[in-house]
Structure P
Amino acid sequence: MLLEFESESNILKLDSVAVSLHCHHYNCGLVKALEEMEGIDARSIIIQAAQEEFHDNFARYILNHLNSVPAEEKLKAAAELYRFMGFGRIDLSGLSESGGKAYADSSYYVTGWLAKYERRTTPVCHLTCGFLGGILSAVYEKPFDAYRVEETICMISGQEQCEFLITVKE
């Protein structure tokens, strides 16, 4: 990953794109506030925004640095990006152009949520769902929303890992 810090403007850039990293208080508070709003589908909003952003930025990264490597290497780079940005460890080895399953044995959102709030029965890794849909779309040169991602198991409820099922939208 090409990481730059412009000290004059206090801007962090990842492959020339400005990024903003927030603490769990901000991110989990935002998720909770959106989820508590009536008539708002917070999960879908977060997933779509993340899909778009990760698709666009990872597609640019592929074009600049990974254009001639196989999809498996692009997915390894995506997993490294996920880890580097502090979201946790994620296994993308079960993914292909037709989708598949991804697994995370650590999650920024689960850890952050538990530091602020209580366990819950519903998944909390909405951003990861968007990340997965976006990067898979970028790897296989599809529109940002070509994949549907469902978190089927989440550590927030006490499980040992998060599991994500990725399918191609029809």
Structure Q
Amino acid sequence: MTTTLILVVGAIVVLCAVYISWRAGRLDRLHIRLELARESLDAALVRRTAVSLELAASRLLDPATSLVLAAAAHEARTAGPEEREHAESDLSRTLRAVVDQERFGDRLADTAAGSDLLEELGAAVAKVLYSRRFYNNAVGVTRAAQRRWLARTLRLAGHTEYPGFFEIDDAPPKALAAE
């Protein structure tokens, strides 16, 4: 009787240990996924900024538009962590104002460089949109896993803070969204 009881208790302890180990591993994988999503988002934002600066320096735009676009792109590129969301939102609004000008696409399509830049800008804007959604999805899943009672009780996430969502205005310009 006591041997059976010891075996049952031992089996329960082993199953609990396996389950806790599995939960800790899952949480670790979620954190890795979150880091990779953040790096992808950062790369997409940097690419969009680079294409915006290239467009501003291309001499295909009027000087005032080039200056406004270059200023917004430079601000997004040099913004610190605290002001990054605001600077990236400003760049999105500036891109919409520039690209959605009347006959903007027609003027750029007249030159090979302009057509290529417009296509590259469309791809960069779309990549930011998808990367941000993927990152915010990873944040939501990771936060839910960190909030579970087992993760909180046993501190499976260690001293890791809850990840924050990256909220920016990333709506694409109408001229680029239609493509």
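Observations on the model:
- Among P, Q, structure where distance in nm of label points 7 Å out along Cα→Cβ at positions 59 and 91 as derived comes to 3.0: P
- Origin of the derived value -13500 (helix-only ellipticity at 222 nm (-39500 (n - 2.57) for each DSSP H run of 4 or more, over all residues; to 500); candidates P, Q): P
- Of the structures P, Q, the one that 23 was derived from, the read-out being relative contact order in percent (Cα under 8 Å, 6 or more apart): P
- Ranking P, Q by Cα Rg over 2.2 N^0.38 Å, for residues 11-106 alone, the structure that comes out highest: Q
- Comparing distance in nm of label points 7 Å out along Cα→Cβ at positions 27 and 83 across structures P, Q, the highest value is found for Q.
- Rg/Rh (Cα atoms, Kirkwood Rh) - structure with the largest value, from P, Q: Q
All of the numbers you see were taken from the coordinates with simple rules; none came from a lab. Treat the numbers as computed from the prediction; the structure is a model and nothing was measured. Cβ atoms are built from the backbone, for glycine too; each structure is taken alone.
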